[in-house]
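In the part that follows, the structures are each spelled out as structure tokens.
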Structure I
């Protein structure tokens with residue numbers, strides 16, 4: 001019961017602070033705006049991709065009769081579908097690209113990646129509900145809670161409360177509970193956006209639950225850290241400086257530095273390097289474009305023996321189609337092996 005009374009008293013102090021109230025209101029409004037714009041943008045992108053995919057499928061299905069090899073290279077387009085949770089957090093969509101040209105025995109790169117077609121500012125994070133939870137809510141908690149305990153110790157109020165029989169542990173727990181309440185209010189719009197996204201995409205409900213628990217754990221760690229710093233700091237200024245520095249390191253520096261360190265520790269081959277290796281391996285496996293290639297010469301002889309004919313024109317199927325299918329079998333296996341190697345790295 002004492003902890004609740006301490007938390008209630010701290011809430012009254014928060015309410016008297018114009019900075020805390022204004023910051024909380026602005027953050028809630030910003031989070032709501034991010035949720036609405038994120039949902040609208042995700043819906044627009046998903047609709048555009050579905051329309052473009054339908055048009056590509058129709059164009060491929062309605063093409064005139066072609067030589068099988070030409071049909072293989074005529075190809076089609078595949079657009080990566082947008083996850084139902086993109087309204088909350090778009091993930092790697094801006095970096096991975098959204099459009100892929102599918103072509104026989106070739107491995108083309110994805111295109112239309114926003115990070116490659118816009119300024120580097122996109123790498124600092126888009127305004128989404130997830131960005132608000134991950135970046136802005138911890139910063140709000142820092143400015144609201146840095147002086148909860150240290151300011152009372154500097155003014156002498158803390159000693160008076162302890163002298164009147166208030167256990168220090170319950171005092172600290174009450175302060176932390178009050179700050180946790182602020183974190184909960186600030187997180188509500190973003191979590192509602194996540195719930196709406198999960199409702200729109202029931203298959204992703206499990207992932208959404210994990211994301212929500214991770215976000216709450218992240219904010220809980222900040223609440224505990226801010227409370228601890230406010231207990232240990234000698235002055236309010238020192239507490240604020242230390243917490244802002246911790247926020248800059250944990251939220252801005254570490255995620256970007258970690259990617260760089262991982263890249264140095266486990267470098268991925270570039271696409272040009274991979275293409276050269278695949279081309280070299282494919283020459284040893286067999287080239288369906290070369291009529292004198294040993295593998296495909298043996299493939300042709302095997303079909304002629306199997307169907308007991310002397311010419312490919314006498315086979316009961318289109319030999320060029322069978323040739324393309326055999327080439328696809330070799331290249332698909334090769335591409336799959338290299339993709340698995342890259343995924344392992």
Structure II
């Protein structure tokens with residue numbers, strides 16, 4: 001007797017993703033899963049760039065039900081919660097509009113989830129350039145290297161193993177009834193906090209390279225630095241709202257930025273006795289500069305020397321801006337100007353998922 005396939009809901013937050021959404025949806029529709037056992041729900045943050053028209057074009061090409069619901073608040077956790085509340089699936093896959101998925105991705109997710117008996121499964125992310133320019137390609141290279149992103153396992157993992165978090169997770173719907181939905185106060189880090197909460201509740205998270213997906217990095221240096229700033233600010237907020245999610249990777253850029261500010265202060269006339277205090281900073285940043293030079297040269301030798309100047313600029317600017325965002329976030333925390341209200345926090349499922 002043939003085993004019954006579970007009904008799967010793919011939920012996608014989307015806002016002004018006209019450039020990527022068609023490729024994203026088409027890759028999911030080639031996910032190796034029967035159309036009768038699949039639905040896709042997009043929660044749109046009131047896009048104004050033709051995203052909905054792009055979705056409509058894909059809807060006309062497929063038998064898979066695709067629904068678009070409004071997300072007037074525009075944030076990712078709100079989008080996820082709205083879509084999950086509408087989902088009919090026994091299994092829910094959280095996808096991202098800025099990504100592309102390999103053939104049979106949906107079927108692989110379901111098989112891995114059932115085989116491992118996990119509460120969430122996902123795979124590493126391969127970073128691709130957001131445009132065909134030297135800067136965009138250099139950004140993708142920098143965000144694929146441990147020097148750029150630290151020990152972020154989902155960007156560097158090569159083997160299957162248990163993990164503390166995965167991007168674009170695949171969950172049994174019962175998980176959301178058991179531990180609630182995403183914390184709507186977190187405009188960033190909502191996945192990491194949710195996975196941390198899941199693990200604290202006894203859940204298992206499994207990362208498998210067979211579930212690898214492709215993510216498109218920012219196309220310009222300005223866009224990358226705006227993203228780094230926003231992520232830094234929200235890391236500070238996240239660490240206050242959920243102290244348990246702090247990791248060295250999220251804190252080191254703060255000290256990197258503060259140290260540079262301290263070095264800048266030593267450029268002003270100061271008493272001679274203060275100069276030895278700055279020596280460890282000078283040595284530390286000298287080592288950083290040598291490491292940035294070495295990593296940039298290594299990547300340029302492998303991928304082309306035309307990327308070398310861009311890489312030399314990207315690494316320090318990215319790390320400094322990220323740390324500056326964390327600094328600004330902590331200043332806002334001190335001033336009590338962050339999203340702390342309980343009524344904006346974690347939502348529980350109001351009703352069980354329909355089967």
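Each reported figure results from applying straightforward, stated rules to the coordinates on display, with no laboratory input. Small disclaimer: the values here were computed from a predicted structure and weren't measured. Cβ atoms are built from the backbone, for glycine too; each structure is taken alone.
Quick look at the values:
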{"item": "Winner on distance in nm of label points 7 Å out along Cα→Cβ at positions 109 and 293 once structures I, II are ranked, highest first", "result": "II"}
{"item": "With helix-only ellipticity at 222 nm (-39500 (n - 2.57) for each DSSP H run of 4 or more, over all residues; to 500) derived as -15500, matching label from I, II", "result": "II"}
{"item": "Which entry (I, II) yields the derived value 156 for volume of the Cα convex hull per residue in Å³", "result": "II"}
{"item": "With mean count of other Cβ atoms within 10 Å over residues 205-212 derived as 15.4, matching label from I, II", "result": "I"}
{"item": "With P(r) over Cα pairs in 10 Å bins from 0, in percent, for residues 141-316 alone derived as 8, 27, 32, 21, 9, 2, 0, matching label from I, II", "result": "II"}
